[in-house]
Structure formats: structure tokens, C-alpha cells
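In what follows, structures are represented as C-alpha cells.
Readers should treat all values here as calculations from the given coordinates under stated rules, not as data from a laboratory. Treat the numbers as computed from the prediction; the structure is a model and nothing was measured. Cβ atoms are built from the backbone, for glycine too; each structure is taken alone.
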Structure I
Amino acid sequence: MLQKMKKLLSLFLTLALMLGMAGMSFDQVQAAEGDVVITLLETTDIHGHLVETPSSDKAEYQYRLAYMAKLFNDYRAKGDVIALNGGDTFQGTPLSNLSFGKYLIQTLDAMKFDASAVGNHEFDWGIEKVTTNQATLADSQIPMLACNIFVKETGKPVDFAKPYTVIERSGKKIAVIGWADEYSADIMAERIAPYTISEDASLVNDLAKELKTKGKADAVIVLAHDDAQEAVEKFEAGYIDILLGGHSHQIKVGTGSNGIPYGQGNREARGFATATMTIGADNKVSVTTPEYIDIYENADKLKYTEENKGDFDEDILKISNTAVDEVAPLLNEEIAELPVALERTLIEGTLTSVMGNWITDIMRYDEGVDFAFCNDGGIRTNFEAKKLTVNDIYTVAPFGNLIYKIEMNGSQIVKLLEQVVGNDSSNMQMSGLTAKYDLSLPEDQQVFDVCLADGTAIDPEKTYTLVTNEYLATGGNKYSAFVDDSISSVNTNVADNIALIEKVKKLGKEGPLVIDANPRFVEGTKPAEVPSAADKKTAYVGRKFNVKINGLADDAKVVYSSNNKKVAVVNQNGKVTAKAKGTAVITAKVTQNDTTYKLKIKVTVKNPTVKMTASTKQLTVGQTYTFKAKAYGLTGDIKWTSGNKAVAAVTSKGKVTAKAAGTTTIQATVGGKSVSCKLTVKQK
């Protein structure tokens, strides 16, 4: 009997041990005596997404951070935790924007975050709105970190962020160094004007070394508002134990080529990155490869119900509901007088709606662009004549699509309009241009008479700028013209409805809104085309090009000639060969529809060359700079070389790293032609 009881006791103890270990990570199980094990948690680019309110029905609310907070609590119940945030925290939703992030920072404080990076969108309201007295962070204990943002006038570190902070866990000191990507171009010019952002990676490397060698820190984390996978390669291993990033709105987990592990927690409180840091009794630090924990893959679990109420942090739930209740009156703010009704219904015989005119005019307003486009599906309601409120704007444009700025030439714009006419499932509204279409013609040949707002014809070769929403910019509704590889597209990271509100407020102060009810895309009959061609062209010796004639009928006859065959010759297929420096006139004699036209193209032939388009004459040791060059009339990749690699090294992409004091020559070569720049490197 005694023997049987001993066996049962042994089995019970074994099961108890196994069950206890099941709640621990592999690294915790393996921790040796004297080791300190810390769970690292990182969110980034939350952009105001405390709670989602897709409708007024509270049962549909998605409590993202309340759900995440409960998970953080569970980690803390098992051991030491450091919680970090990668920046771009507040701007992005009506709930957060209208309170200037008040409830977001209350939430992060309640979730016991230890530090936050400075994101570019922290500047959107003016950095003082976020960091100064009576502002978003006025009563917060969470330090903002950035070691590379300086006051332009004095060169001193900014006072709204610390270079680093030191966090103590179980007797160990963990330093967190802040780093900001050079994101000045992503911020309104006047908001970033007082500051400079350094790209000198030695600011981090030297600080990490100092913190460890002087005993100020046992471990070092870099917290960057910078794509983690790219940022990790900027820094040196040895004193940095892990990098946690942001800015690019992506999931990034892995290990850099330098051996530093990196993680990045996606965006909009959809999940977080986590890793386990172990600091041994001998202060040797090891960090697991980070993982990403997704809380968004099943959005229903983020809805509060009786069945899953234990999955939420009650304090964060209260903050979330208070935020929603307080925002309601702010949404009722009257911002402009609308003197006429706005309808989404298309004007008869056109692809234009008056509401579409207004929305795209507001999109284009104050942007310094030529055109604006918006899909009909992104315009969700009609307006009667009334005083518009903030809520009206969120109602007509509820999605918060990010605005993209895009460069397209005139022929690409025409191709886009052809896709609008041929799209059975979607239509598009536009501002800044007018056009006509003829449905009796073959597809892709139906659009004609495309003009700018001032009535001048669109230039097929000229580059124009436009704004549109993220959905269209990424090829939504089958508008593939936006995603051609040759098109330049930049995400402004500004939500369209936020921009609409600010612009309508501004216009509303000037008086009743002005509405253009004139149709912009009208059905018509396309007239017989008259052939045309560009009147001038630049070419390079040894290169060839084809004369492009617009409006050429299928049965047209063309005879080509050159008035200076020493400079350029042309064959009867319209192919021109540039032979020597100088000018020549190519004549295309076109006969069609019983009419003869003479088109003349002035060709200027130049010698091939390569030129520096971005260069600097001086760097300090540790600095980097990307030289740029452009080849004219030459083919092949540009080859970069440094005359003295000990002074400065250059990559195949032209990125120069200053290594030691001295002088060198940076040279770009392509097709047998070279251009160079003398570079002086100085000590710090």
C-alpha cells in the first residue's frame, strides 16, 4: 500500500512539474540560476486605433487595445516585461484626432508602456501639441526617445525627446535608445522646419558602447521609427542586443546580416512583436528571434460579449467607451455652409456627378497638383443644402483611405480615362481636367478631347501630378493604369477624410462653399483625327528612336525625310538614327482622308554623357551619403568607385561611407564615360 502511494505521489509531482513548465517559454525553462529573463513586447504605428466603431451599434465595436492589454497582463503574470511603442501613435482616427490623442496616451499609460519612439506623425498637429504642457503627453510617464533629432538653429538635441532611457528589471539595467528615420519629407514643411534629423548611425553605435562599457546598462535595445529590416543594417553588432522598428506598416521579424535580431509589430493595433531577452549572471545577453502575435486575424474576438468579456482589460474598456462618448459632440461641429444639394447620381449623358465634382475639387485644393481622382464607391452619401458637420465628412468618406500623390504623363492619364469608360463595375470622378468619350468606337480608343481645367489640351509627353486614394492607387476597381512600373507613387500617410475635414473648415471660413455643377466627362462623337507629332526631340549620338505620330489613320501613307543626314537619318518606317552632334529637321509627309499634312520634328543631337545629380564635397568620419548620377545616351549600369577606399568606401548603388580622414575621388562610370567628384573626409 505504501509503495503504491509513493508511486502515485511521484506521478502527481511529475504532472505538476510538466503543467508548470507548459506555461513557460522554452527560454524560461532553459534559464540558468541567476539569469534574468525578460519578455519584450512592441507595438508600432497604432495611428489612433484604440477602438473601432464601424457602426453606432456598440456590439460591433472592436476593442483592439483592451484585448491586447489583457495579453500584456498575462505576460506580466509570468515574469518581467518591457513594453515599447515604435511611434506614430495618435494621428489617424476621428476618436484620436478629435481629442489630440488624449485617450490613446491614457491607454498606453494604463498598459504600462516603458518608452516610445518619435514617429513622423507625431509632428502632424505640431510636435508641441503632443509633447508640451497641457498636450497629449503632459501627464504621461512614458518617455519619448530619439537620439538623432536636433534643433536646427542650435544643433542641440531637442527637449521633447530623450536620447535613451534605462529600465530596471530584477536588478538588471536595460537601455532603450531612440532612433528616427530621416522622415522629414513625410512631414509638413513648417512643422519640421525647426528641426534636423541626422542619418549618422554612429550616434547609436557610440551611445550603445558608452552605456555598456561604463556600466550604465547591461543590455541595449534600439527602438526605431524606421523599417526594422532596413534599420538593423545601419548599426554595428557588439553592443546592440535587439532592434525594434516601425514606420513601414509591416510585420518584420528576423535577424540582420550583422547578427542583431529585429522585430516590428505591424500597424493599427493589429498585433505586436515579442522576443525573450536573457541576461545571465555574467551579464551575457541573448535574445530570441522575435515573433509576431496577430490579434486581428479574427476580428470577432475583439468584440465585447458576455462569453469573452474575460479577454479584455476592464480599465482599457472604460477608457475606450469614454473616448467614444466624448467624441460624439465633436463630430457635430459645424464647419461650412453648403448652399445647394450634392447628389451622387450621374448627370445624364455623362460620367460626372455633382458630388463627385465637389469631393475631387476638395481633394485637389491646396495640394499643388494638377488632378484628383476618386472612385464612386468611395463617396457614400448625398447631401441636402445644409450646414456641414465633421460627422457629414466622415459619413461621405468613411474609409479613411490614405492619400497617394502620383506622377503620370499625359498618355498614361488618357489610358486611365479609357479604363474608366471601359469599366463595367466602377466609375471615377475627377478634378482638374475634362474629357469626352465615344462608345461607338473600339475599346481603348473611345476617349478624346482631353483638356486641363483651363481648356488647354493634355500633353501626352508631359508629366502631371495627381492625388487619389490608396484603394485606387494600388489598382483597386481594376484601374491598373495606376500601378504601371513606370509611374511614381508616394503614400502621404494622410487619411482622405481627415484632409477633407481640414480643407472644408478652411474653405468654410471664406463663406458658403462654391460648387461646380458642370459635367467633366461627357459622351460625344469623336471627330476625324488630324495627325500630329511632337515638334522637337533630343537624341544622343549612336542612339535610335521612332517618330511617333498621333491621329494616324489605318490607311495613312507616310514618307519621311531628313534635311541634315550628317546629323540624323530616318528610314521609311520612321526610325531615326542620331549620327553626329548638331540639329536636323525630320519631315513626315502624311496622306490620309484625301488630305496631305507635313509634320516637322526638330531633332537636337548631343554627345552621350554621364552627370552627377547628387553629390557632396565633404563628410565626417562615420557619415554616409548617397551619390547619384544620370546617364544620357548611354546604356548599362553605373559603376561606382572610390579612389581611396581607406578614406571612403562606395557601394554599387553610390552610397558612400566615410571611414578615415583624408581625400578621395568618387567616380561614376557607364558606357565608357565617367564623372567624378573630389571628397574630403574630416574627423568628428
Structure II
Amino acid sequence: MKDALTITETEDPYGVRIIDDIQGVQTQLRLPSRAAIESCSTDHFTFPVDRAVRLDATEVRVPHLVNVIVRNADADVVVEAANRKRAETECGSYTVEITSLSIVTYLHVEGRLVITDDGGERVIEALDTDHVRLGVRSRHEYPAATVTTTEDPIDVMRALSTLGSALKTTSAERSWPSLRGHPPLIEFGDRFDRPSSLRDREHTTTLELPPEYEYVFPAASLAYYLDAEVRPGDAPRLLLDDSVHELDSERGYETAVHRTLKQVFLLDCVTRTEGYYPVELNVRERLEERLDLDFADLYDRSAGNRLAAYLDVPFDAVADEIPTWKQTADVAPRADHVEYLPFLAADLALVRCPPTRRPTEAETPVVLADFFRSGGRSVAESNVWRESGRAEPTRRNRDDDMAERVIGVPPSETIEHTWIGDGYPLAASKPTIAACKRRLAAKPSGSIRVAVVSNSPEMRAENDVSEYYGLRELVEFDVALYEDLTREELADLFATELDFVHYVGHVDAEGVQCADGFLDTGTLDAVGTRAFVLNACNSYEQGMRLVRAGAIAGVVTASKVGNEPATRIGRTTARLLNSGFSLAGVLDIVGRTTVTGQQYGVVGDAQLALTDNRAGTPISMDLTRVAADRYAVALWGYPTPRVPLGTLYTPYIAQNERRYLNSGRISEFVVTHSELEEFLALERFPVMYEGVLYWSDRLLNGGIDDVLNRE
């Protein structure tokens, strides 16, 4: 991992650039002048680092707001600077943790520290010394092992028993993403086998299940998070130190498993504030008012004893404080889907096994009448799924060229929805095992290469998406715009090692529109681009063929889409990707903000993100005016593989210093006009106001009141 990290000097402005080749991300720190960089020992730091250098500098600037935590040699927190707070220390030996960066970053200082905010930049000044040490660690996690299983459910249960081996601890600290490694991969063979390092392991608890896929699949995330031994039993239950927790209820087995995972995870997040990060966590304050739990005592208990205490708490007592979960995965209970379980467990997904049924043609309500991307024909078809999961009065989708039929999927209450089964789901993602593995593979660093392809004169308005890619400070983009490519030229472009291709044009049964005909992506021998958008009618099958040929993921449609709303969605997609959202996060935003957006989906691994978010977790805002100079601001978080469930988020809004869990609705704040302006200036993010989607930079640059009153 050390070789994957490089630290180089920059001159305009002066500073250092830290590049992680594996993750394909970078971080920049600024210095007041040129400083010599010299490799040094990693032993100076309180926590492990992969690479360290000495900097002949005494001031380090982070070019945006971050929290800073200062620890002594015993790893105890001495001071913390949150939001715009100032902090300083006496002379001593300190490790300074700079949070929310895409690469784990520490400074080691022998001297005195003064930490301030300077116009939205974090300044760390070391006094009584002539240098600081910089230590960095990659956030990348790759499965350390592969387990072989047969299709026998009992062998699959043995494979699930190995997932928790990736945890770096079974204490409450496991709720930190950095302490949850990626579970071992699973593959099929003639007999069950596992590496010697995974044999004779002791487990913290035992999970008994009937040996059937319908019971085994939904337990994957819980087995991983608890590091449980999974073994056959007559009824689903958890065996604790001195008690039994039944995993069946009036709501059913799957609900019981999901509730158990959520409750344990939430209480771990609260209990861990007694450990390395004694932060002011909002949810702890709220739970302490209603629960008779001693979190300091819980932190020191054994894993089994602590788990028993958690599960003694009624679920209804904590239900409203559980963060909106990241992902629901509907997985058909078949042997060929076993290999997906480690990827779902790594994301702590809520796995469900829907009743096996033959996919049917989607019944779709008549809600659109527009010029559609179908050679100029005007139709009035759209796919919209209400919260109940039932469709309005319908007409049939007559696209007979779709190799897999569009299906309705059960509703979910999570941010993301994954479908692993036959057919193509609307407003959800459909992965492949190969795509999931590709996302974990190493990626060379460098500028983010984006190609925007416009192959239809009627859709030139969407060409301006090329302006949205690269609309970021501190991140290098290389954006190229192409028009009217031929089949050969488009095939060559897809074969090129690009980060993203944004295609605008038509798709029909023959393939993707080009200047000299249509390119069937199924004829491509290999695809080098990592991800793509095919913003065209019925692009699902062509997109899936790109994934099968080598892409990781892409945004596609499953029906005809209106020309003008599709252009808006294309622009929104570009801006969201530029702001660090994953493809799954993009899908959630466009699906919630537009009717047409619910006709889009993702093929391949929807966890892919084009870049990282400067503030850590990507967010959106719901904005409401409550008085002449007062606004209610509700913030929503969107976890990604770089900032998974369990990450903390600090809204740098007004004087807030509280921390929040980063998934779903974070909190609501009432702020003044000037406080809102300060927050909008920190990062580009989507803002919903009276049902209309805006962007923070547009509101700020156009004048908040002027933009909102005008539109």
C-alpha cells in the first residue's frame, strides 16, 4: 500500500499534493512558501500510517473547512477544533488528525499548536519548532481472502461465517468504516474450502438459521457485522452469552434481522463516543434522555455482553433515531447469487428475498406527452412507482427489443435500491459480479478523464454538461467534447481508458446512434471506460452490454424519455457526479426530484463515484423560508464507498459543533440569511426549494432572494 501513495511538492500555490493511486483520489495541503520534503519514519504517529515525510514548514493550510483533533502520545484527545472554532495547546508532542479528507492525514508536531479558521480555510500553525511531519494512509480496502463453497446452503452458511474476519475489532469501534475491512470474496467449487488464516477462529456470537437460501441471504450483513458463526438450526435466532434473541416476529424474519442490525449499529455508534473519538454526537444526547444505558460501562464490556444489553432495549425506543439506511438489496434466492453476498455485507445492505416470480411487462401510467428520443415520435408513456408500489392506470410498454423486461420492485425506505434477479428494475440498480470486482481493482491516478459525446443535432442543448464536469477546485479534470462520431470512432472511444463517457443521442434496437448508423455495443471486444451515461431512450440493454464488455457501471433508461426533461437530468447527473455522489446517489436524487428520473436506472456497480466530495459526505438541502431573514435548512447525507455508513458529518453551519451520522436526514437548522450564504459558499450541492431543484453556487451567485423570488 505504501507504493500506492505519493507525496509531491506543488508550486502554484506552494504546498504538497498527496495522491492515492489505488483509490484514484488526491488531497492538497498549502504551505506559506516552498518547503523541503524528506521521507521519515512512520513511528512518530499515534495511529498507523502508510507513508510519512518531514516538511520544513511550520504552517499547514487545508483549503476548506475541516475538523482537527489533537492527541497526545497516549492517544488521548487534548483539544479539538470543530467548524470555525479556534484551539491551541501547550508545548508537547502531538498527533494532529485532519478529518474529512479523501486520504487519512495526520501531522506530528513537537512544539505548540494554534489552530484557526481563515476565511473558510483551516490553518494549523506549529510554534517552537522548525518542522512538522506529515503521515498519510490509504482508505482503500480489498478483500484479503477468497472462500470456496458449494451450492449447499450449509456450506454457504460456513462461508458467511468467514465474513466477519475482515473486522479489525469487535468492540463498538467496528461502527467506524475504517475498522471494517471488506469481507472475503466467495466463489464456487467442488467442496468447501477457506484459507488457513480463516480456520479455527473464535466468534463473538452464533447465528442459527434454517439451511435455506431464503434465510441465509438476508443474514449476510448481520453475520458480517457481528462476526457471527452461522450454523443450521430449526428456527432463526442469535445465541448470546447467557440468552437467546429470536429472529422472528409478527413482521417476519427479514424485518427482525434488519431491525437487529440497525439497532446494534446505532448503539455501537453511540457507545464508541467513549473511545478514541469522544465527540458531541447528536444522537447520543437524544438517546440518553430516554434510555437507561451507561455507555461508558457498555464500551468496556465483552462483545457478547454488550450485544445482549443492546437487544434488551425495545426497538421502538430507538427506531426514530436510526439513520436512513443506505441500501436495500432484493436478491432472488438462487445459488448463482451467493457471490454477491460479500459485496452487500460490506455495505451493510438490508438483503431481502422477494417471492420468486416471472418478471412481467411494466404497467406504466400516462403522465408525459413530449417530444421523445425515438426519432421524433410523440408518445405519452412513463414509468412511475408510487410509495405503495402500485402503478396508476396504465398502458403497456411496447418496446419488444428489450432483452430483459422492465419489472416493478418492492418499495424500500433506503437511499439506494439494488435488484439482483431476472428483469430490469426501474429506479434501481442491477449489478454484475464482474463489475463489483472491477470497482475494487486498482486505478491509476491522474486527472479525471471525461468524454461528452453528442450524436444528435436535436440534443445539442445538453452539450453544456461538459462545463459541469471539472467544476471543482483541487481536482483535475480533462474534459473533451465530441460531436457526430462515427461507429468506429465511438467504438474506439469506449475502448479508451476513460473515467466517464456522457453520451447524448438516440438508442434503438440496432444500437447507439452514430453519424454513419448505429453501433451495437454487444459487438465490442473490450470497453476501457469505467463508467458512462447513455442519456437516450431505452438504453438499458446497450448499457448492460458495455458493462459485460468491461465497464464498471452506467446510468441508463428503460423506456422512452422526454427530450427536455432528459436534458435536465443529464445536466443534474453531471453536477452530482462532479460533487462526489455515487451513481446510486445520483439515481436517488433524480428519481426524487423529477417524474422522468424514475425511468432511469444503473447497470453494473452503482457504488462507483467519479470523484470524492470536498466536505467528505455528499449532501443535499431542503430549504424553506420561515421569516424575512430566517430559513429552515434540512440536510441529507449520501454515503459512498469512500464515506460509508458510520462516518460522522459536521455541518459547518452557524455555530454548530455537533456531529451527526452521515446517512439520510441529518438534521434541521434555522439560520439567518448571512449564515445561509456562508454555508452555500462551502461546497456545490443540490438544494430543493418549493419542489424545484437549484444548486448552491447558483443561489449564492445570483442572490438567494433574487433567484428564489424570480423562479
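Matching task: 12.5 is the computed value of mean count of other Cβ atoms within 10 Å over residues 293-300. Pick the structure from I, II. Walk me through the numbers on the way to the answer.
Numbers: I: 12.5; II: 15.1.
Among I, II, the structure yielding 12.5 for mean count of other Cβ atoms within 10 Å over residues 293-300 is I.
Can you tell which of I, II yields 15, 38, 33, 13, 2, 0 when P(r) over Cα pairs in 20 Å bins from 0, in percent is derived from it?
On the way: I: 15, 38, 33, 13, 2, 0; II: 17, 50, 31, 2.
Answer for the origin of the read-out: I.
State the single structure among I, II that was used to calculate Rg and Dmax of the Cα atoms in Å, for residues 269-484 alone, giving 24.0, 82. If you can, show how the numbers build up before the last one.
Values: I: 24.0, 82; II: 23.9, 68.
Comparing all candidates, it corresponds to I.
As an exercise: FRET efficiency 1/(1 + (r/R0)^6) of positions 93 and 493 (r between Cβ atoms, R0 = 41 Å, to 0.05), calculated from one structure in I, II, equals 0.15. Which structure is it?
Details: I: 1.00; II: 0.15.
The structure behind it is II.
Can you say which of I, II returns 6.9 when distance in nm of label points 7 Å out along Cα→Cβ at positions 165 and 573 is computed?
Numbers: I: 6.9; II: 4.0.
Attributed to the structure labelled I.
Work out mean count of other Cβ atoms within 10 Å over residues 61-68 for each of structures I, II, then name the structure with the largest result.
Working: I: 24.1; II: 20.0.
Largest value of mean count of other Cβ atoms within 10 Å over residues 61-68: I.
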